[in-house]
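Some structures to go through are shown next.
Values in this text are rule-based calculations from the coordinates and carry no lab data. Quantities reported herein were computed from a predicted structural model and do not represent experimental measurements. Cβ atoms are built from the backbone, for glycine too; each structure is taken alone.
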Structure 1
Amino acid sequence: MPKVLLRKSPSDFKTLPLHVEASPDGLSYQSLGRPLNFSEVIERRRPVSVSDTNAFAIELANLGVSVRLTLSWQGREYWGLVRQRRLDRGDVVLKLISGYVPAHELNLPLLTAIQEIAEECLLETPEGWLAGRFDNTWLPTPYQSSLPYRETVHFKLASLSGAARPVHCGSQVLMERPRAYVHLPTASLQLIYDMRLEIPKEVRQLSLFHVDESLEGEQLVARLDRSRADLYLIPLLQGQPQEQLLQLRDGQLSPVNTRGLWLSESFAPQEGWVVRAERIRWRDWWAARSVTTAHG
């Protein structure tokens, strides 16, 4: 039976709508108007359009952040994906670890990205759960009251080199250079950080779990469901993804059937600063990668 890890009020969350200006050389965003709660954000996430995908000014509903997380374990590297049932879009996809950026972190979305890793990506060993460090800073342990975290062993989180074109919040450049795109169907600006999670060598019997919040009545509830780990791995070879999907339980990797599988829009083609698709089939994403690689 799923274990409740945390309950909190959705009214605690506030974010801000955005004014975004894009040019061929870079993109900048700044807050616009008053803070919004979850329901107000969802109401604003309606399709928008631009006439030029490389140069435009537009008002958007919110800022979202994702992490393309490279997990390093036992001499191999993997991209981490999580499964999500998106009630607002009526689909189920595999996606990057992601979340909404709250109003107070709009100028430092990297903090939100790190928080999302701590909340969504759970690493279990026979001796307890792993906490993590980013440089010299401990990651939050949001489920400390429900799960036993190990004190002597932890994972290391680091930023990888980012996108070529800069992104600014007002006049301030985002130093880690996240990839940015405007998602037209949801009127949102999305930032993707490249990060690496290194698991200690002594950790062998590792299990990976995804925890997501769902709205139940008047509360957001986070549950751990051991029967559905919902965290998936794409193996990398020399930094390039392989056409395989895996899960890790008790130190053993097992293949996952990709037939009929959908990925979120962050895997879909990007035109300039814009992504138009809601989602993309696994097979179509892989076919597009194969063509790009062949011509690369």
Structure 2
Amino acid sequence: MTGLGVVFRPQLPPERLRAVARLADDVGLEELWLWEDCFLEGGVSTAAAALAWTERVRVGIGLLPVPLRNVAVTAMEAASLERMFPGRAILTLGHGVQDWMGQVGARAASPLGLLGEHLDALRALLRGERLSVRGRYVQLDDVALDWPPRRPVDVLAGATGPRTLRLSGEKADGTLLTAATSADGVRRARELVEEGRRAAGRDGSHRIVVYLLAATGEGAEERLRAELAAEGLEARADVGVAGDAGAVAEAVRRLAGAGADTVVLQPTADEPDPEGFVRFVAREVRPLVP
């Protein structure tokens, strides 16, 4: 079965999260995803709150920019979430938007190198290993978690370009793709991820999660076009969807057929009814997606 989720956009004030998260739990939504875009809302703090307010929905953070974090802190937070809410937190790392990283004095000379070092160290710490590392960016001296997770924790990487997609295959347990990704883009991403996995000699599964910009209800076409234009994607007829449940489900199935394991519906930033959007996805779209 294709996984299905919804994004809680950080353009909404954080005090709106409680109602949306509880509703997602009540209507049977599988996944609720949160963003840590600068300078809106914190990823770990909002995820912890959403997990505490709910009982079953999985909560994804997509994504945490690694230039802002020491890897030991990332590991502590990830392990704490897993132990408090077993199997429900989904962690995604990325190298961040470089202009934003520059604004806070955290821009790395090699974003890809930093992400790779962070992924290696984080996954080892979450396995309960004790590490001493002298990397270009990650430096640890005899560090181990006192409260490691009781079971394996998957760590995803956000990726767009070919080098980052291959790196995700080499070092991450899954890959998160942006809403600018078409079905052909998902296929190509899967190919590049698999190249990285083969190069690293990795086996097992690798989860592909993709955002899908979606709008429904009154003014859906106009809202979708405006957001695509704002993102410089107005000429792309192969991304985003506006319409009823049938149209949205068809777009989800198209991405799934291209290799996506989970499709996360991303409402427009000006979605007038976030709670209604969650109900729409859970009650109308989900039954149409095998």
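A value of 23 was derived for relative contact order in percent (Cα under 8 Å, 6 or more apart); which structure in 1, 2 was it taken from? Show your work: numbers first, answer last.
Details: 1: 23; 2: 19.
Among 1, 2, the structure yielding 23 for relative contact order in percent (Cα under 8 Å, 6 or more apart) is 1.
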message: Quick check for you: by Kirkwood radius over Cα pairs in Å, which of 1, 2 is greatest?
response: 1
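Given -3500 as the derived value for helix-only ellipticity at 222 nm (-39500 (n - 2.57) for each DSSP H run of 4 or more, over all residues; to 500), which of the supplied structures 1, 2 does it correspond to? Mind showing how you got there, number by number?
Working: 1: -3500; 2: -12000.
Derived from 1, not from the others.
To which of 1, 2 does the computed value 0.20 (FRET efficiency 1/(1 + (r/R0)^6) of positions 62 and 142 (r between Cβ atoms, R0 = 25 Å, to 0.05)) belong? Don't jump to the answer; show the numbers that get you there.
Working: 1: 0.70; 2: 0.20.
The structure behind it is 2.
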- request: Compute mean projected area of the Cα convex hull in nm², for residues 30-133 alone for each of 1, 2 and report the one that scores greatest.
  value: 1
task: Determine which structure produced the value 20.6 for mean count of other Cβ atoms within 10 Å over residues 54-61, calculated from the coordinates; the candidates are 1, 2.
output: 2
- prompt: If distance in nm of label points 7 Å out along Cα→Cβ at positions 86 and 246 comes out at 2.8 when worked out from the coordinates, which of 1, 2 was used?
  reply: 1
